[in-house]
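> The following blocks contain the structures, represented as C-alpha cells.
Coordinate-derived values only; no laboratory data. Nothing here was measured: the structure is a model prediction, and the numbers come from that model. Cβ atoms are built from the backbone, for glycine too; each structure is taken alone.
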Structure P
Amino acid sequence: MHILYIVGGSGKGYGSERVAAELIAELTKQKLVSYTVITSQRGCVNRWCTQLRITNYVVPMKFYVYAKAKGRLTDTIKRAIRNMQADYTAGRAVKKIEHCVNMNTVDAIHTNLSRDLVGGMLSRKYGIPHVWHIQELYKSHYKLNLLKKNQIEWMNMHSSLFICVSDLVAAEWIEQGMDDKKVAVIKNGINSSFIRQREDRNDEWIRIVMSGEICEAKGQWILLQAVRLMDKDLRNKVKIDLYGGGKPAYLKIIKRNIRDWSMNDIVDMKGYDPDVTSVLYKYDLGINASRGEAFGLSTIECMCAGLCVLASNTGSNPGIITDNVDGFMFDYNNAVVDLKNKLEYIVTNKKLISELGRAARRKVMQTYDISTMTEQVYAKYAYITK
C-alpha cells in the first residue's frame, strides 16, 4: 500500500508534525505501508524521513485559514485576497506534486492538517481515497477562521474519512457541519521507548518545563504572570525552562517581561529544540497553559516521562488528566491567580510530584501507546482502499 502523506506545518517538529513522523516511521518499519511525504517547509520531518530512506519533497502551500479583520469591508477584502493567494499556491503545489510523484502508484492520500486543502484537490482529480487528519479544535485555539466559503462542505466532498484526535475535536467539527458518517476518533500515540523516565529526587529546586510554540495561545505569558505573583520564598524554589520558537515580536515581549519582572534567575528561554523529549526526565513539573489544545502532545510526553503536569481546564486537557490523581488542573477563566495558587501548593507539597507523576506515566502507557494508533490508522487505510 502506497500513501501520499501531506504533512504541512512549520517544519519545526511541533505536535502534529511529530505525530505524523511517528506514524510514518512505525508503519514503514512494519513494512505495511510505503510513503511519499510532502512538507510545505523543509525541516524536521524531511530530516527524519531521509534518515528512514522515505521519499520526501518540499512543496510550498498556504493555509486556508486567516485572522478576521476589523470592519466588514476590510475583512471581506482581506479574505478574498488571501483566498486567491491560497488557491494560486495550491494550484502550483498540485502541479509540483504531479511532477514529483506518479499519482497512478498512490493508493490513498493522507492530509495531516485541516487547513491544508491540496490533498483534497488531488483526491478529487485522480479519484484517490483521502484521509483527513483533524488535529485542531475548530476555533478556540488560534482563533482563526476558515478561508474558503462553505469550506467544511468542500472538505466533506473531498474526503473519504476524517480522523479526529479526540472526542472533543470530533464534536466541534461535526457541530460545524462535518459529515459525522465519515468521522472516526483515533487518539494520538507516542513511542514511550524513546522517553526516559524521571527518577525520584529531593532537590532544593522544582524544575518546571513548558514546550511548544511561544505565542499567546500557548499561554507562556500566563505562567510568567503567575510565577511573578507567587510568595517570594516559594518563587525562589522554582526554575523554569521555556522551549520553543515564535514570532520575533512576541518573543521580544516575553523576554522584556522576564527582564522587567526580575525573573532572569528563574526563567531560561531555551529556544527551539526538536528533541526536547530527550531532556524531560530532568524536570519535575510540566505546564500546559493553552487556550484550547485539540490533543496536547507535549502534555502526554511529560506524563510519559513521569512528570507531574499542571494544565488548563480547556480543550482536551480534562480528558487526559484526572485532577489530583495523575496531574493538576487550573481554571483558565481565572488563569493567573489559580495557576499561582496551584504552583504554591505543589511547591509546599513536593512529594505529590512523584506520586502523581507515576500515575501519569501508567495512564499514558495504557492509553496513548504508538502501537494502538498505528493499528487503528492502518485499519482505516485498508478500509478506504479495499
Structure Q
Amino acid sequence: MNHGILVTLGVLTIFLILTAGCTSEQKAPPPESIPGPSIIDLEDLAASSSGIVLTDSIGREVTVPRNITHIICSGPGCMRYLAYLKATSMAVAADPVERDARSPLPLAYLLAHPEIRNLPSIINEKGSENPSVISGMDPHPDLIFLMGENHQISPDDLQKRTGIPVLVLQEGDLSYRRSTMNYALRVMGVVLSKSARAEEVIQFFDKVTDNLQTRAWTVPDFQQKTGYIGGYSSPEPQGLYSTTSVYIPLTLVDVKNTAERYAAENNLIGSLTITKEALSRMAPDAFFIDMTTWSRKDNAVNDLEKSDVLQGMPAIRQGEVYGLLPTALYGEEHEADIINAYLIGKALYPDKFIDVDPKVMADYMYAFFYNEPLFEELNRKLGGMALSRIPLFT
C-alpha cells in the first residue's frame, strides 16, 4: 500500500471518529460551543494611522502597531497560544520555566519547539518582567502580551517604562471560560496577522468538543459515572491526595468529579488537598492519575498501593486506575484536556467510545497543533503510563 493511500485512510479514520454519534436518531443536538467575539468585530475596531485600538481583557484601551514582527509573550499559556497560531518564531523571550533545561516540563509545545529554551528571559530575580532588559533587547519587541493578571508589574507601568504597547489577555478554557479562550486567540490572530489560523484553531476545538459531548450526551443521568483525579500538578508534581474540584476533561465527557462535593463542603474551589479518609468515602468509579507524579519518590501510584484503606475500594480491586497527561503545568493545556477526555470516556463509557484509541487521538491533536506526533516522546517523560491502565501491586 503506498504512502498516499495510508495518509488518506488515516484522515478518513479520524473523520469517522469525530463524526461518530452525530445521527438523526438523537433526541436533541449536542451542546453548542460557546462562541467568542467574531473576527469581524475585532477587525472593525477603531484604527488609526499608527495602528489598531484594542480593549484588552482588563478594559485597557491599547493602540497596537501594524506589521508586528517581534513580540514578548509572558505568562502561563501565552507561548502555547503562539504555538497554536504557528507564530513562535516571532517571540524574542521566554519565561524561566520554559527555558529550564535541567528539569524541563513535559509540555508538548516545548517538545515541538525546542528553540524556545534558547530565548532570553525578561524576568528578574523577583519574578517580575524587567523593563530595562526589555528596552535593551535586539531585536526590539513591537508588542508585549501578558497572559493573566498575576504579574508583579502593572501593564500600564510596564508600557510606560518600555515604550512598548502591552496587551493583557486571559487564557480561558474549553468549558466555563470558552469565550475568554476564543477572544484571546482571535485578538492574537488579528495583531499577528494570523486570523485565519486563529479561526482554524477555534473551529477545531469546536469540532472535537462537540464530538465528545455528543457521545457523553447519550448516557442517561442515572448511568453517569464518577471519577477522581489524583496527583494533580499545578504546577509541581504531587501525590495522590492532590486534586481539583474543576477538571475540564471530566466535564467534557459528563463524568462527575468526586472532589466537587468535598470542595463545596469545605468552601474550596480549584486545586486542593484531601485526606485519605475523605478519598475512601468518595468511592469513584475510576481513578485517574496525572502522570507528572511519576517524578516523585512518593508518587500517587505508590500512595494507592501502600494504603490498606484504599485497596479495598471497588475501583482499585477492579483495576480501574488510569494515567493521564498533565493539563496544568503552565497554564491550561487545552489539547491535553481533550486527549484526557477521550481516555476517560473510553474507560468509563466504553460502548460510546468503542471506535476511539486515545493514543491515536493524541497524535492527531499534536499533528494539528504542532505538525508532528509527539505522544511517544511525551509519554517517555511520564513513566510510559499516560493514556493507559496502570497495573498496581506489580
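> For which of P, Q does distance in nm of label points 7 Å out along Cα→Cβ at positions 106 and 354, calculated from the coordinates, equal 3.2?
Structure Q accounts for this read-out.
> Right, next: When mean count of other Cβ atoms within 10 Å over residues 90-97 is computed for each of P, Q, which one produces 20.2?
Q
> Using the calculated result 21.9, 70 for Rg and Dmax of the Cα atoms in Å, pick out the matching structure from P, Q.
Q
> Consider the structures P, Q: one of them gives -11000 for helix-only ellipticity at 222 nm (-39500 (n - 2.57) for each DSSP H run of 4 or more, over all residues; to 500) as calculated from the coordinates. Say which.
Q
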